[in-house]
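Below you'll find the structures, each written out as structure tokens.
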Structure P
Amino acid sequence: MSLRRHKTQVARLEKEPEVLVEYASIIEDELEAGVMEKVVELEKALEVHYLQHQAVIRKQSTTMKVQVVYDALSRESKTGMTLNDCLHVGPSLNPLLYNILLQFRENRMVLVGAIESVFECCS
């Protein structure tokens with residue numbers, strides 16, 4: 001299924017070569033940054049699962065026109081497992097959000113910042 005979706009994605013992006021180049025660049029940047037890695041020995045295994053991804057294109061955006069979105073909800077079959085099924089679900093954070101909003105309203109001044117990239121980390 002991953003290979004079929006990937007071929008469909010590439011065929012769609014080939015109609016816009018500049019978007020395909022930017023998409024490939026994002027994947028290469030994530031490889032270099034260590035967000036993902038090649039696992040050559042698993043490519044020869046009998047059963048391998050790949051995390052599907054697709055491009056979200058926003059032509060009106062001035063900062064990020066192409067964004068890679070990973071699909072951790074995709075299944076191999078109707079009864080198969082997803083990556084999200086294998087993750088530990090922590091406690092609900094909604095009560096904490098209420099407290100944060102109340103604390104936010106108590107102060108006279110607020111400091112606001114923007115996150116440049118989801119995957120950048122402090123080094």
Structure Q
Amino acid sequence: MTVTEERTIEQIAPRPEFLFDIYFDKLIRQDIHAGYRRLSGLAPPLFWTAVNDGHWMANSGALVLEVLRRPETFSSSALSILARESQPRLIPISLDPPEHRLYRQLLRALFESRAIAPLGDHIEHGPTG
């Protein structure tokens with residue numbers, strides 16, 4: 001089995017560590033996309049880095065979704081790396097359940113496929129089409 005989308009949080013060691021700086025790491029300085037592809041081959045799929053006051057990193061789309069679905073373990077309340085006490089609260093993205101549910105319901109129609117579909121060409125080709 002490869003270390004990719006198939007692994008869940010329970011299948012990964014309790015706190016794997018890998019030193020990585022999301023702001024200045026040499027892997028991402030020249031080409032951010034290629035750097036993150038390389039990182040996924042070097043680092044555990046979910047890891048703790050002590051850099052920038054410490055934070056978790058998820059290295060695959062499936063794990064990002066799983067992390068987002070576990071607010072009891074991975075809260076959205078601190079969205080800034082290098083957290084500051086004066087960090088503004090960004091509603092709704094910095095709210096955990098059940099507090100975020102009302103905002104999510106209010107915004108749902110704006111993110112459904114029928115609302116997004118007309119933007120496809122603009123997103124894919126830019127404002128000039």
Structure R
Amino acid sequence: MSNHYHALFSLQAAVPPLPAFVRRFHGATARGLNARDATPGRKVWFQYWDSRITYEASLLARLRYVHTNPAHHRVVDDPESYPWCSAAWFARSAPKAFVETVSRFKTDRLSVHDDF
């Protein structure tokens with residue numbers, strides 16, 4: 001979306017810690033956007049939160065939340081039509097039973113920082 005994003009990662013112990021990855025990702029994308037817009041030094045990313053998900057039900061609810069976020073913010077009616085959302089890829093690529101399972105999870109009781 002134009003003002004924020006949500007992402008889910010599965011991390012292995014051998015990879016760099018998530019905050020280090022996010023710093024590098026935000027640095028590289030900020031430099032690229034600033035070069036494209038001819039605005040060197042502009043601050044592009046402002047905040048970052050992460051949380052460790054340890055329960056399968058919580059993971060599945062958050063997966064649904066991430067996929068429905070563009071509709072939640074009224075950017076589109078159907079998240080699968082939003083080109084910067086993984087919802088269409090997920091619907092095409094994941095096993096049908098898994099897609100249906102995720103689509104049944106409620107997200108109204110999730111505590112996800114998202115006041116945009």
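Every number in this text was worked out from the coordinates using simple rules, so none of it is lab data. Keep in mind that this is a model prediction, so the values were computed, not measured. Cβ atoms are built from the backbone, for glycine too; each structure is taken alone.
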query = Can you say which of P, Q, R returns -11000 when helix-only ellipticity at 222 nm (-39500 (n - 2.57) for each DSSP H run of 4 or more, over all residues; to 500) is computed?
reply = P
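Give the label, chosen from P, Q, R, of the structure having the highest value of distance in nm of label points 7 Å out along Cα→Cβ at positions 36 and 68.
Max of distance in nm of label points 7 Å out along Cα→Cβ at positions 36 and 68: R.
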Among P, Q, R, which structure scores highest (criterion: mean count of other Cβ atoms within 10 Å over residues 60-67) = R
ask   = Given that Cα extents along the principal axes in Å, derived from a single structure, equals 57, 37, 31, which label among P, Q, R identifies that structure?
value = P
